[in-house]
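**Q** Below you'll find the structures, each written out as structure tokens.
FYI, it's all coordinate maths here, none of it is from the lab. What you see is a predicted model, and the numbers here were worked out from it, not measured in a lab. Cβ atoms are built from the backbone, for glycine too; each structure is taken alone.
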Structure I
Amino acid sequence: MPTAGDDPGTDCIFCRIANHTAPAYIVYEDDSTMSFLDLFPFTRGHLLVIPKRHGPRLTDLPFDDQTRLIATLDTMCRRAERLTSDYNVALNAGARAGQIVFHAHFHVIPRYGETNPFHPSARTRITEDVAKGLVSELSTA
């Protein structure tokens, strides 16, 4: 099965993370999907869930890859419930929808009572200590 980086002309950060050639705080991984912490989280525990196969949009992926991606999304939502019972799931498809990395991905954003986690102020980079603690909290089955 082809995986991340099928198109050798693609310089995609998520493909590099999937291929373990770029660093990430990985929380979950299987043969076709992966989840890791957003480096600039909206809230504590903000996760990204990606297919390893490159495709800019969900609809660019083969149906079997979509199915596996949704199964991993379900797993990560259940793990996010360890942090809080409330969370958002988001998929941005296209630049005008807010997509910044053009590799299909879902956001799982835990909610802790803030009025709007999608505020326009600058997001700060997660610290290594916080990231390692969250990886430990969210990685186990």
Structure II
Amino acid sequence: MPRAVLDSSVLVSAFLTPHGFVVRLLRDPARSRYQLCLSDAILTETAETLLAKSTLRRYAAYTDEDVRDFVRWLLTQAEMATDVPVLRVVLNDPKDDPIIAAAVAAKADYLITGDRAHLLPIGEYQGIRIIGPRAFLEMLG
């Protein structure tokens, strides 16, 4: 079973669009075909994005408790990466380095991201394929 890290952009999208295609990554049958791996940094960034960005709250009505429930649910579904290394990979956006580091620590096969500017152009890092959510869903069948 492939191991995949979903970055915060994918998790935020899944939270905000519960009927969109990205959320299918968090539902069966897709979830039964890969091991979801996350890190504290990814969960923190997800929560902070959802809690702090007023533009998102205008887009979708949700409470702080909804965000906490989502993060708690993710914790029950994911294997948490530990011993996450400090890496310097994304030269033009160092805040994305912890995402790649989580994938390395999780021994992931895939890093799933919506970051077209910084992460997707990398394509692969230490054998970890960096692809978008639609491509990953297609790969899962």
Structure III
Amino acid sequence: MSEIEILNYAQLNFIQNAIYMLGFVGLIFITFRLIRYQRENNANMLGKIFVTIFGLCSVFYGYNVFSFLYSNQLAQSYRLSELQSNGMELTPLSENWIEFIGYTVSDGLPIPFSPEPAAILFIATFGLMVIAGVWGNLQNK
């Protein structure tokens, strides 16, 4: 695979991930709207369970989206560094990408399905907000 093909596929991955991220934003909105609706209408136990399941599925979807993004970034750096280690001359853009990401052939193949730490914090916070929003007593006293 040549450098231009790697860069091309990476850009397609970023576009694809942006579309997934828009879907995730929509799921966040729907999740919080459902939480608000079930709280305003004093939903029964079954309603709370369904809203919790939907919210946790949204959390899992977000985890996947962030995992894809991070994995694609690492894979792009890995592939470019592989070309470089095979003696191919890279453009300054690709060399900067390898330096910025810092993931090379010596690190081995990227681990799939693991987002970066900031994304894990975001997803964990979202998950806690879903559970607290459905099951917690959030009344002002």
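**Q** Between I, II, III, which one scores greatest on distance in nm of label points 7 Å out along Cα→Cβ at positions 12 and 116?
**A** I
**Q** For which of the structures I, II, III does the calculation of helix-only ellipticity at 222 nm (-39500 (n - 2.57) for each DSSP H run of 4 or more, over all residues; to 500) return -27500?
**A** III
**Q** On to the next question. Ranked on distance in nm of label points 7 Å out along Cα→Cβ at positions 52 and 84, which label among I, II, III comes first with the largest value?
**A** III
**Q** Quick check on the output: 12.9 is mean count of other Cβ atoms within 10 Å over residues 44-51, derived from one of I, II, III. Which one produced it?
**A** Answer by label: III.
**Q** So Rg and Dmax of the Cα atoms in Å, for residues 76-131 alone, computed for just one structure, reads 12.9, 34; which one of I, II, III is that?
**A** Answer by label: I.
**Q** If distance in nm of label points 7 Å out along Cα→Cβ at positions 68 and 124 is calculated from each of I, II, III, which structure is the one that comes out at 3.8?
**A** I
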